[in-house]
Structure formats: C-alpha cells, structure tokens
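Listed next: structures, encoded as structure tokens.
No value in this document is a laboratory result; all are computed from the given coordinates. Model, not experiment: these values are computed from the prediction. Cβ atoms are built from the backbone, for glycine too; each structure is taken alone.
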Structure P
C-alpha cells in the first residue's frame, strides 16, 4: 500500500480519531488553531466533598449502549472500564420563578418518593413524538420534515404543550423555543426518550478530555500535530494540495480532511476551483454560541430537592437553559449550567463557550451532501459537517468513513471494523 500524505484540519474528536486511524499507514499533519486538542471536549479538575473530581464543560455524556465505536476506541486508547460511570439521565422542566415543575421524568424505578409526571398532555405529546422518532429511524425517513409541520398535523395540541416539548431541544441547540419549530423533526426526535422510560448514559470519571489525551498519545510518530496554528487556505497543486497555515507555512499533501466548523471550512475553501457545491452546502449550516459555567451553588435547580434531576431545564419566555447536576453520576453537588440568557451562579468555578449547530432541513441536506465520498476524492469532510445528529459516536463514525476511503487496509481500522462486525 502506497503511503499518502494527509492533512487534517481540526483537532476535535473527529479529526483526532482520523489521525489515530491513519497514523499507522500514512503520513499525517494535523492543524488545530486552538492551543489544545478536543474541540467541544473540555474538562476541569476541581474538588468537592473533600475529593478531587473532573467535570466536563462541553461534551458531558455518551450513551455507551448505542455507541460501539466510542466504546471500542476508548478501550483501545487505555480508558479503563472502571472509568465509565453509568447513570440514569433524568429530566425536569420548570418555568422561571414558578412552582411546581412542569415536567418530571422518572429517575430510578425504585424511587417511590419522586413526584414523577405520570400522564397528561405533555406526557402524551412527548410519547407520541418519541414513538414517531423510532419509526422515522426505522424507515430511514428524510430529514426534511420540520417539527412545526409535525405539530401542525396533530390536532387538539393543548396551549403551552408545544412550548414545553420544545424546551429541551431549544436548550440543546442554543436557539429560541420558536426556532425549534423550524428544525428537522427527525433530528430533534433522535435526542428524545420516551417519557415512561428511564434512559441511561455514561460519564467518564476522568473527563472527556482523557479520551482526547488517549487518542493523541496513541498516534504514531507519522502524525505531526501543530497546535495554535490553524489552516488558513487550501490550494490545489497538481493532483494534490498545498495547505497554508496561520504562520504562513505551506504544507504539500495528497489529501485533505476538513474536520472544521462549517464557516471555517468555507473560509479555507475560498480559492480552489471545483468546490462551489461544497461551499454552498457549508453555507447552509448555522450556529448558536452556548456558554456553560461550572458552579457549586444549586443555581438553576428546583427548590424541592426531590425534583432534582441529572438535567434541569428552565423555561423563561421564549428561551430555555439547562443545569446539569452531577449527583446521580458522581455523587457530588456540582453543577454545569448554560448562562447565556440568565445571571451567573454565585459560586462559579469555571466557564467556557461552545458553538451548537441548528439541524434545520437545509443543514441536514447539506451534511448529507458533504458526507458523500466519491471514488478518487481527495478533499473530504468529517465531524458535525457530515452528521445530522451531533454525538461523539457520530463524529467517530465519520472519521471511520474517511479512513476507509483513504486507507481501507489500515490495521486499526480493520480491528475496529472486525470488532463492530463481531458485536
């Protein structure tokens, strides 16, 4: 197999996974404009209850039962099984300055004291949407139908119910409750759980950044990483490309993999001919900035502690924001809250901002186009620019697709594929 020089722009989970997969067979250059790797995986070390713990500001959880690629990669880079902390993912929805809560999910099937919402219009609407989402996934339905169009076909939707159902996706994507109506119904549905179920998820005790460190440490010497120096321009050079970095250096490569936010990818593709269709697709992906704060005080939590959930979403006017409580997962009263449209916590320890995409039908169509890989293609996309639902599992699978195209016989890729095929 002939070695190929591959330039990867973006050191988030997708770009770093690709570098890890390709490093054994190809010469890889990874450019990351930030001074750290990881993208939305950012962990903070702090103390609580007399012990040291690691809390994630960005990516916080992964449902391992439906994340086989993530599970295998985590084990392959040395994440011990005991670092995977399984927990329930309960939810509470409340309105600012109002009691009682508007919606309380189950947290533990054995907890008889928690005042769970047993039925009612919100419960039935969420159950209907969850059932429809399962059907959309099974039928591989298109992503074009908006949530608003779905609601408009459901007669007798009680006033206020739609707003509460939109609270969770509005918080997740950093948009208003009204804007949720314009999002892909299938994309929104993919993030919901049937209201009668107690979903489970997994936290990394060592933080999501430990997976990033493991991937980086596992990259071979054939992978060169340049942090704090991003990609500025892609130029065609014969059958390959020249990558111009932020320091003005030029790097000749045979293939380019862009694991960048859509607007950054659009900027670096302003020159090469033959990229107009990709540029048009990238231009369809929009963002909202979301800021998270780590804190010790129960800011954003219900007054009644029996209602405390792993995720607590507060509706205020046309906005909603969520506070994550680490009690169910780590047994500590530490919290991570969205703070874009409300006052700051009193006992804030750290904060960071991230960009969330809006999965509109146009964005979902664009991602499908960007994720298509044709024979002989040497300019490729991965990460959230190709996945309609943003998860670490989806990001890793997008890296697998690019690795299979560029290095189908890579030893790491083969081992990963064999693991997936073997269950």
Structure Q
C-alpha cells in the first residue's frame, strides 16, 4: 500500500496493526484547531504535496504528500500519507455536455460510516454532465485536492483531457497548533481562537475572534505593509513611507529622530519629542535650535539668517516722468522698497510759497508685491529739494509737497524709500 493511515486499524483486527513506518510518514501531533475537539482538515504544506500531472489522455498522476482528514468529533482526525505517486483514470466524457470530476483523498472507517471498508485511498468522484457543470463535494472524511473538467466527447481516441487548462487546484492547507496557516485555493474560513495567524496571499492576518485582520505584509522588493501603512525602498539607500511616521517618547526632551554622517562624532540633526529642532557641526554638540516659544511663537536662542530676494521690475511712471533704479529687497518677511522718479518733461513744476502741491501729482505706480498694507506718507528728496509723497494701498505714488517757492525742473530725481512687513 502506498496510501497509509495512522491510528486506523486495531492491532487485533484482520490485517490490522500499525507499523513504525506508518507512524513515521503520517503527520502526528495537534493540528490547526477548528473546535474544541476537532481540527481543520487539509494538506500538510511542504514542497508541492499531491501534485497532479498528466499521465496520458485520460489519466493523471497524484504525487506524494501528507494530509489530515477530520471526521466527526467522535471519530477524530485521520493522518494520511501518499508515499509513492498514484495514477488515476478518468471516465470518458459525456456525448453532449462537459462535466467536472473531483480528485480527493478519503478515509473509510466502517465503525463510523458503515461502508464495510477500513482504508485510506485516492479517488476520482465523477461529476454530472451539464452545460455549466459543478464538481462533487468531498463530504465526509475526505479532502478535495483538484477539480478536473472533462470535455464533452473526451476519450483517449479523441485526444482526451486538455491538462494545461482542465485542472483547478482545490488543495487547502493545514498546519500545527500555533503555526501560521499556509495559503490555499480559498480563504473563506474563520479562525477558531483569537490570536491565530494565517498567510492570505502574502498578507499575514490575525483572527480577532470575529474577523481576519491584516497585520503585516511582506511584499516584493522588501516592501512591508502594516494594515494600511506601507514601508518600502524609495530609491538607492532611501527608505520610504507613504503615510505619517509617529514617534511617542516618555519625555519631551527625548529625541524622536536624529541623523549624522558616518564619519561624524555627533549627530547634526535632532528632532525632540516636544517639537524642538537642533542642529550642530558634527564634530561638536548641537549649538543651534528652533522651538515653540509660546502660543503662536516660533523662537530660536541663536541668530537667524535667510536669503535676500531682490526685484527691480514692475514699477511704472506717468507721462512726464521716468523710473530711476527702483528696487525691492525682501528678507525674512521684511521688505525694503527704494523708488526714484525722474522729471522728463521740459515743463517745470512751480511750487507755491506754502509748499503744498495742488492738486497732488500722480507720478507713478508700484506693483502689488511692493504695495503697503495702508497708505504711507513719506519724506522724499532730490538732493537740492525735499518734500513728501504718498504711496497708497492701490500702488499709486503721488507728490504732495515740495520745497516752497521753488520749481521741480527737468531731470530732477525724486527719491524715497519705505519698509513693510509682509
């Protein structure tokens, strides 16, 4: 016999007894529980157990393997093994319809099933031909291994079964108590106790007592998936996370992140649990920081410096005037605007004894980025005369006053500047 079973025959039964070899080759021990006194039946993983291969037009070979077949609670579970390949023959196809046959491994125990047989064997359970055939269920003390579609009219004389497309793998796997359940053709089963784990298509799932919960996925290229969190290689030497990274420390002064070159003695960057950020040169302790100083206050105990942005375009002059070297310089949100307007018209502007230019003279416009948040009244000078201008929120630049009883002649360059905080 190449199909063997442990704990099946009594020693005093006819042909009975269990050899030491029987005991060695069949699986023993507590298997994956399905209830208080039952286990999940299935194939014991390892290699390609019970592999089905073509042996002819209407024949197939089932390879070696081991399995556990659960009977009723009173029967218990039967460990079985196929120690040499077994060849199975399939009946010819129906003349009109295809059918699906089931390949199963089965135990018959007459004490419980009344079959008059005490044996373990492989069998082909022939299905019913139909336009949409359904394979027989492997009920009782049996485990379905495969479903094989038999075309209408199939026989050895007509080419038989197309083994490349006819076979559907229906092996389900089982494992020992506490082991991680291997994959199989179906994942539609419940766990039996909270804390059980299974491999579901590469996803490690834990049974909560009511549902399988994904906990950890070991994906391709070193990719890890913790439920909906993905951790993976982003590029050469780069670890990438697609969601937030959260660090919880015991004290606010504990650091949640640090970084340093391999050759440095000290880390150059630290982020503390309280949100403070510290920097250093690498060859000495960190000496620069940035932290929350209070409500809505960002503070450093050191000096702060940032780049200067300079703009010289966008200012326009009205008729009779031209711009002269306008410039806007911005640093750390503080903007300094320097403006100059040159009188180009040959017609001079006469200023009365009061110094009040009436009406106010519009001499130019500044773009939006240069405009103040409120109207500014500024002192202005040409080097030989002085007065005042207004820059309003709309960007208009108006001459208001000038040195009394003088004139603003051609080529006079009126210059002024102002500072605004963005």
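If mean count of other Cβ atoms within 10 Å over residues 136-143 comes out at 17.5 when worked out from the coordinates, which of P, Q was used? Please list the in-between numbers first.
On the way: P: 13.6; Q: 17.5.
This figure was derived from Q.
Check the numbers for FRET efficiency 1/(1 + (r/R0)^6) of positions 176 and 368 (r between Cβ atoms, R0 = 30 Å, to 0.05) across P, Q and tell me which is largest. Don't jump to the answer; show the numbers that get you there.
Values: P: 0.70; Q: 0.00.
When FRET efficiency 1/(1 + (r/R0)^6) of positions 176 and 368 (r between Cβ atoms, R0 = 30 Å, to 0.05) is computed for each of P, Q, structure P gives the biggest number.
Given a value of 19.0 for mean count of other Cβ atoms within 10 Å over residues 288-295, calculated from one of P, Q, which structure does it belong to?
P
If you work out volume of the Cα convex hull per residue in Å³ for P, Q, which one comes out largest? Walk me through the numbers before you get to the answer.
Working: P: 148; Q: 333.
Largest calculated value belongs to Q.
Once mean count of other Cβ atoms within 10 Å over residues 304-311 is calculated for every structure in P, Q, which label goes with the largest value? Walk me through the intermediate numbers first.
Details: P: 18.8; Q: 10.0.
The structure with the largest value is P.
Where does the value -9000 come from, among P, Q, when helix-only ellipticity at 222 nm (-39500 (n - 2.57) for each DSSP H run of 4 or more, over all residues; to 500) is the thing being computed?
Considering all the candidates, the number was obtained from P.
So relative contact order in percent (Cα under 8 Å, 6 or more apart), computed for just one structure, reads 8; which one of P, Q is that?
Q
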